[in-house]
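Computed from the coordinates by the stated procedures, all read-outs in this text should not be read as laboratory data. Everything quoted here is computed from the prediction, not taken from an experiment. Cβ atoms are built from the backbone, for glycine too; each structure is taken alone.
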Structure P
Amino acid sequence: MSTRRTRRDFLCGSAAIASSTLLPMPAIAQAAAKVVVIGGGFGGATVARALKAAEPKIQVTLIESNATFTACPFSNEVIAGMREIGAQQFGYDKVRAAGVNVVIGTATVVDQTGKSVRLADGATLPYDRLVLSPGIDIRWGALPGYDEAAAAKMPHAWKAGEQTMLLRRQLEAMEDGGLVVMSSPANPFRCPPGPYERANLIAHYLKTKKPKSKLLVLDAKDQFSKQGLFQKAWKELYPNHLEWVSLSNGGKVVSVDAATNTFTTDFGKHTAKVGNVIPPQKAGHIADLAGVSNNTGWCPIDPVTFESKQVPGIHVIGDATIAAPMPKSGFAAYSQAKVAAFAIVKLFAGEQPSPPRLLNTCYSLVGPDYGISVVNVYRTANGALAEVEGSGGVSPADASPDFRKSEAIYAEAWFRTITGEVWG
């Protein structure tokens, strides 16, 4: 327990240091500098508010397609019937109150030369620096048979909202005894532990509501985040309701057929009553339009400033970035947003930003009173990010039930705290 407390104390202290870097800076060279932020998720809303807090003279405009943001963290609980979708939804009133100009609309053109963004309604917004926090898009067709039409039958639920509710309704409508099949893609993708948390919570739903049913997880990987902790929980809680098939054992799905709910691997076919396809992904579409994504589909960045390595004056944060070993997660986006905001203020002032420390913490639920977590701290090294040796760790493998319950409580508290800071 002492090791755990020390790590938590370290993280609290590091968070305080990160926040202190966002205190008001000396007056920037351009009194009316303009920053446009595209994407109002954990990264975008955070960077917009952090910029105004650090230097109120900056004119910050946040462009977001939806008036209500639906958060992905904890959406697996919605799928399993443990939480309502309304608990995942947040508006932008407090972001506006912080001095940010919030525009509900869709960015369709980024003019790199003229430094402006055009919206679908024809409006044009000039910028001195642009921040993209576009999240992910699905790589339709990268998995043969999986396109937008197929997603209406075999939901991915990897963008929270209607897809989340579709998968929940399908589970609720399934007769007891039905087979649920989930496919998980190769890295990289949003939220590396997400498929396995989802597997646990679906297994919990089946165990408690439809005990004759089973979940089959077909995986394009042999290893994944928090693997030992997840597999220990599977054996303890869901030995009869969850089966995981790794890449080495034929788990890679090579095609799907939405008409029959069939998953095909190199070794056979599996037909589901409910099929959940977590497909290959890429940076949100605006990254392509802005020219900041490369042939991987993701965006290379300078780890000190999160400025694009391809287009000067454009910063990219969150899931869209190539920032490994830092994962694509809500907290990572939040942490990157704070660093990017500080760097932008420094750059406007004609100063060079210092190499940052970045944090990530990720909680996963494997049952209502059973939580596990991983924590890491990152630094810059040789033009990339690297883990700070000895800075993080995962939940103890031999933790008591009370410890696991505490982690579940911490997870809920983490979600309330971060969403309160971003949107509250």
Structure Q
Amino acid sequence: MREFSYKARGKDGAAAQGIIEAESEQAASTLLISKGIVPIDIKEASKSSLGGISFGNKVSRKDKVFFIRQLATMTHAGLPISQALSTLLEQTSRKNVKKMIEQMTRDIEAGGSMSSAFGAFPDTFNKTDISIIAAGEASGKIDEVLVHMADQTEKTYKTLKKIKTVFIYPAFLSVVVIGVVAGLIIFILPQMESLYKSFNSTLPLPTRFLIATSHFLARYFLLVLLVAVAAFISARIYTRTNETGKYIWHRIKINVPLVGKFVALSYLSIFTRTLASLIASGVPILDALQIVSEAMPNVIYSDSITRVKDKVKQGKALSASLKEEELFPIMVSQMIAVGESTGELDTMLQNMADYYDDELDNMTKSLQSLLEPIMIVIMGGIVGTIIICILLPVYSIQNFQNFTPKK
């Protein structure tokens, strides 16, 4: 499926624009007409990205959280949406946010819906956001929905930030150690070679291997660097655009020792919080499950939720459907069963999301305290081994001289 941006007119003549998925431009036009929308202009959505790596003016998650929070506060205070947007336009200093607000204001003042105005920015507002806004418009409670949306967006942002926090230190330490190792092999080892030649003896195998590596890097360093960068970009594109590559990478992420459990907890938090938001906003359960499936950052979980949706569609309870999926702990199905029986499913899901957030906080602290010494030992071992290999010939010759019998 391809994405097409469109400008159209509704049955009432109101202007509308947004993004629609279809096989072709003609199929997109037919789909819009079937919805009672008359297309004026349809073109394939341009993507300034390579394999999902964005190079455009996408609004950051932090800016998105601030924007929604401010908009929710103003609308809840009674300001019309167009006036709230105008106020935000004056307050913001970020160019990409300004452009977004200007476009939204034009669309809404031209008679377009708020959901279609937000939908014109799919890189910033996902299908979950648009569905929640559309549900708020339909119920006439857009101010309450925006406040709820702001809370959920902020919590989701914090959840994703926790994931990054865990890996910042190991990533930084890895870069430092790679730089130290490269410096030892490329700069220090060649200076030791003249000393090695004066020994007139066969060097130890580890030292010879390091010398060969040093010569190779000195001659082909740029080539090695280019190959490494190309391999990284290729792997990134493969795991983001190829279904098999994406499936393998996402499966690895949730199965890695120590880290896998942390990642799985973050997905459970996103699942329960997003589903709670949609149900609380009045989105039907089947539509909500479909949106959550598309919103999940892991295809393994996305496929699992799709299977759950199919079972619910056949008449099975949500709790019973989730119980059959190994990715979801038994507690999830049990709590949802309670929510289904009491008619407070959204509240129960919200409570579970808060519980998983607390678990993530505790695990973040545990992982940080555990990963730091592990990384120090591993990296220190690597650097220490290389230093020993460099000094090994010196100690070998010294020991040989000390134990040579005197005549």
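When FRET efficiency 1/(1 + (r/R0)^6) of positions 40 and 192 (r between Cβ atoms, R0 = 35 Å, to 0.05) is calculated for each of structures P, Q, structure P gives the greatest result.
Source structure of the calculated read-out (mean count of other Cβ atoms within 10 Å over residues 120-127, 18.4) within P, Q: Q. In this comparison of P, Q, the computed figure 5, 22, 31, 25, 13, 3, 0 for P(r) over Cα pairs in 10 Å bins from 0, in percent is attributed to P. To which of P, Q does the computed value 6.9 (distance in nm of label points 7 Å out along Cα→Cβ at positions 32 and 392) belong? The read-out comes from structure Q. As an exercise: helix-only ellipticity at 222 nm (-39500 (n - 2.57) for each DSSP H run of 4 or more, over all residues; to 500), calculated from one structure in P, Q, equals -10000. Which structure is it? Here the read-out was taken from P. Which one of P, Q has FRET efficiency 1/(1 + (r/R0)^6) of positions 248 and 352 (r between Cβ atoms, R0 = 25 Å, to 0.05), as calculated from the coordinates, equal to 0.30? Source structure for this number: Q.
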